[in-house]
Each structure stands twice: as C-alpha cells, then as structure tokens.
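Following this line, the structures themselves.
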Structure 1
Amino acid sequence: MEILAPGIEQYLRKFLSAADPVREEMEHLAAERDFPIIGPLVGSLCGILARMIGAQRVFEMGSGFGYSTYWFAREVGPSGAVVHTEGSAQNSALAKQYLSRAGLADRVRFEVGDAREILAREIARREMIPLDILFNDIDKEQYPDVLPLAREALRPGGLLICDNMLWFGRVLEGDARGPADATTRGILELSRQLQQAEDFVTTLIPIRDGVSVSLRTQA
C-alpha cells in the first residue's frame, strides 16, 4: 500500500534542503541495494525534532549503515552524542566511513550487537542516561520490548521516535494477537502499548511508512 500519493510525496520533497555529497551517496547506495533507510522526509523530521528539544543525547535502536545517525548527529552538535547500534559489523564499519567523511563521526559511538541489550547496559551504566531521544528501528517483532526500555532511558520531555509504524498498510490486517504475521503483530502491540501509556503522549505521522512520535510526560 502506498501511504502517500506519489504527487504528495514529491510536493513534500520541495521542503527538503539539498543533499550534501555524503547524504546523496548514502541514499544512492540504499536504492542500489534495496536497503531500508528512513529516507529524507523522515530524516528531516528527526532532525527538526532533535533541534526543537535541544537534543544532546540520542540513542538509536537499529542504525543500519548510518543514514538516520547522520540526521541526528548533525543536530546534537560537537558537544552532543549519538549511539549507533547495528547487528552487522560490516554495516557499522560502513556507517563510520560515511559519518567520518561527513565530519560527524567524532560525536557518534558505534556499537555492534542487539540494540536492546546495548541499551540495557547503557541504562545500568547511566553514562548517557537520561536520553533526549530514543529512535527505534529494530526488527519489528522486537518492537514490544522497546517501551519498557524507553521508560528507563528517556527524560521527561524526551522523545521516543518509532519508524515503520504503518508497515505498508499491514497494520490494517489484524490486531496484536492475529491474524497478521509476527512482524505486524509486533508493531501493533507497540502501538497498543503507546495508546494505553499514561506516561507518553503519542502521535502517528503518515509520511513514508509511518512515524510515531511519543513525548515522555512524566518519570
């Protein structure tokens, strides 16, 4: 299912700033490899949200080869930090190359492994906690694990940003118990959790594949 009519998406792209050579190369690589990235519309949204709240500490759950990291790292500034997590060492190394070329690698910590485990360690250490932004783009069947971690990690006024929350329209196929596939059920379950959460206020923005933005309202 197309979430946005192609004409509307092209119109929205008129509001984007011109891509620098590194961002342009990353977008070209994603298209060439059919590698899922958040794309410039969602990237721009993430950047604006980070700037709006003056984000200095950002943790990404699922960073791929660094495209979303690029947008956050630009906004946290030289004194800020972004934790990039990725299950593939090859993708992590590629991200470091791209972000080094963009002049942003010195504000990024690159971690390889399960993002949930890495964040749990971060919460225990308290070095980056509380976070200003937690960005979620891990495997979709793992989405129900995210909100409990967000409660431990985010400051009041911080943001939980989740990608793929419309899942190409598959969220219309069922509820968190079925009959949808496991990935869709994972997204539906996180959606249910966010709808019922008393400590988060959530909106769902229907650009690209759907992005939810949840404001942490209380500790």
Structure 2
Amino acid sequence: MSTTRTDNMRRRRERILDEARKMIASGGFEALKFRELAQRSKVTAPTIYNLVGNKEELLKVLTLGTLENYETLLARQMPCPAADLPVLMAETFRHMILQEGESFRATALANEKLEAQKEKPGEFGFRRAQVRNIIKRLFDQSAAEGLLREEVDHALLVEQAVVIQQVAVRDWAHRLISMPAFYRRSLGGLYTTLAADAVDDYRAQLFEKLRAL
C-alpha cells in the first residue's frame, strides 16, 4: 500500500472519529447515526465500517484512544515518587479533560454506553484494563517504596479505585459535578484506597491530604 494512500486512510479515519466525538458530545449516543456521520466526514458509510468498524467498535476506539493519550501524557512526566504520584495522575487527567473539552465528554459518554453492555460475554475486559493497569502501577510503586503494609489485597483496592474514577467521570460527563469537584473526587479516591493499606506515617499524611481537599 502506497504511503499516500495510507496517509489518506489515516486522515479519513481521524476525521470520522472527530465527527463522531462531536455528534456524541452534542446529542449523546443516540445522536450517532452512521448516515449522518458519513455525510459530516465526507466519506461513505462502507468506508466507516472499513476504517473503524461498527458502532460498538467505534465507541471502543474512542475510549481506548483517550486512555492511550492519558498514558502518554503521564509517561512524559515520569519517574515520580510514589507519594506524589496521585496528584500527578489527577492533575494529568484534569489537564487532558480541559484540553479535549467536549471531545472528552463524548468519549466518557461512549464508554458509559459500552459499560452498559457488559453482560455480553467476552466484551468487558478492555474497558477497565488500561485504567486498572495505571492504578495498579501506583500501588506497585507505593509498595516498592515501603509506603504500604501489603496486608490488604491490592487487586481489591485497585478495583475500588477504578470504580471511583469511573463514577467521577460519569458524573462530570453528565454535568452533575463541576471540574473542581471531579478533581477532588478523583484524587480523593486514590488517597482513600491507598490509606486502606498504608503504613502509619503515610496513612496520616493521606488523611491530612484528604482533609485538605
């Protein structure tokens, strides 16, 4: 395949995803109609299926693309001491949301739609996998630096932290909470789950940080 053709396909795919974000952000998931998306993207409906896939696959691409962007932004700021990592994670997430604006809201709404389909066999793992891995690294690094007692199953704490993050994103996406409230809830969720297994000195620091929020 020629470089020119590959570049053209990439640009068409990016245009499709960009228009899909705009449609979801302005009218919710139900506003995403492939015929209109094709018109707005200046492609045919079969082209959307060829370059992205069906509606569910499109939503998956939107969700994973945003999480990959977050991981990239976070990686650029590493290494970071474990005690400072929760703030870095929350600040990076807030920065990304502010930069992407309604595009991020569209992604959050798309992810919620996918989560509602979790009863479909074999289709649940990708949705939380990246967020889970990011938060797991926080716990692994905190343990390695002696901040955790390792008396509580970290898998359970990580999962709880993931749920807190997802609920915060959902509420922000539906305009139920402000960005400052989202930030406090997101960071507070990391502090709270870490405190469940923190050594005494670090737990005291975490409680002090929670009070400051």
Structure 3
Amino acid sequence: MRAVLLDALGTLVELERPWPHLVAGLAARGVTVTEGDARRAMLAEMAYYRANHDDASDRAGLADLRRRCAEVVRAELGTELPVADVEAAMLAAIRFRPYPEVPGVLAALRERGCVLVVVSNWDVSLHDVLDRTRLRERVDAVVTSAELGVGKPERAIFAHALELAGGVPAAEALHAGDDVAADVEGARAAGIAAVLVARDGERPPPGVRAIATLDGLISG
C-alpha cells in the first residue's frame, strides 16, 4: 500500500456539539435562547450547509455561504440580532477536534512510507480546520469537493487524490471513510480498496471491511 486516502469528518475529525457554544455566544451578545432552540437552529444550518458547501470554492464564496448559514440560524431563532453577530456566534460554536488516535496513526502510516491524502466533501475552509487541529502537517495533500468541483462518490475526486499522491496506481491505494456510499462504493468504483470507519458500531454491509477507529489501519 503506497497511498492512504482519508475522509475528514467522522474519520479524522469530529464536530463538538455546537448548540451549547451557540447559547453562550448569543448570551454574550444579549440574546437568550434555550439549548433546544439552539440545537434546532444549528441542525437547520447543517442541513443547509450540506446542500450548499460546494458554493464555497474560494474565500469569497466561503464568506457568502457563511452569511447565508447565519441567516438560517437567525430565522430559526427568530432573533433581531444583526446577522453579522449571529454569524460570529455561529462560527465560534463550530469547533472540530481530531479523534484521539488520529495523530499517532498518521505518523505510523508515514513511517511505513504511505502518502496521505485527505479526500473530503467540504468547502475551502477544510484547510483551516486541518491547520487548527494540527493535522495538516501530518498529511501530504488535501482535496475538497468545493475546490475540485466534484465530490465523492464520483471517480474524479479519487483520481485527483491519486495524482496528488504522486500518481500512485489505484491498486496500490486504500481509502478510509465513514460513509458506505460516498467512501466505500465511491472508492471501489475508482478501483481503490476501501475500509469503512464505523465509530458508532455500525454493522457494515456484506463484503465491506470495517474498523472501529483508525487504529485498524495499523493493526489490520
């Protein structure tokens, strides 16, 4: 195995529960909301983001998408707080952290000579997330659906990842991710072996290898 391709959310990083942070951020701006209302607003924002994240292929697009997401939160909460303040509270509430085993696994894979490429359906801000979580220095390249213009499960994003890995053949690569359709079926369609990261104990479909954590890439 010469290259390991890795999904981001659910594989390398997790999202902390954002609604308690949103409650605190809005309270600091003089707006009181319940955690239940904050949860509802953030879930609506997440759904909107998932449907539109590829609009943010550059910083201008990211700024526009974030404003629109803040408008979703503002509307859900029914607050008169300026959208810029809602956006600031929303962004402060969205916090990612690496899963505990990830730094060590990435280091071990590199020691084995593997090229590591993050392959994610995400906007351009994934680079910032990887920088903040100190994972960017542990991988060799990053490809996002927003920047490439195509996402998983399409073959093109996997092919581009292999190019970034230095032209490693598909047969000599492995992809790990937490979504059966996007990660496992997408990688296999591109000729790449795949493993499902089932952190919640999900039982994989027949014929799909699953690991509970990324440690399984080292021990398996």
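Which of 1, 2, 3 yields 18.7 for Kirkwood radius over Cα pairs in Å, as computed? Walk me through the intermediate numbers first.
Values: 1: 17.5; 2: 18.7; 3: 18.2.
Only one of 1, 2, 3 returns 18.7 for Kirkwood radius over Cα pairs in Å, namely 2.
For Cα Rg over 2.2 N^0.38 Å, for residues 77-188 alone, the calculated result is 1.26, so let me know which of 1, 2, 3 that is.
3
Every number here is computed from the coordinates shown, using simple stated rules; none is lab data. On a predicted model such as this, the values are computed, not experimentally measured, just so you know.
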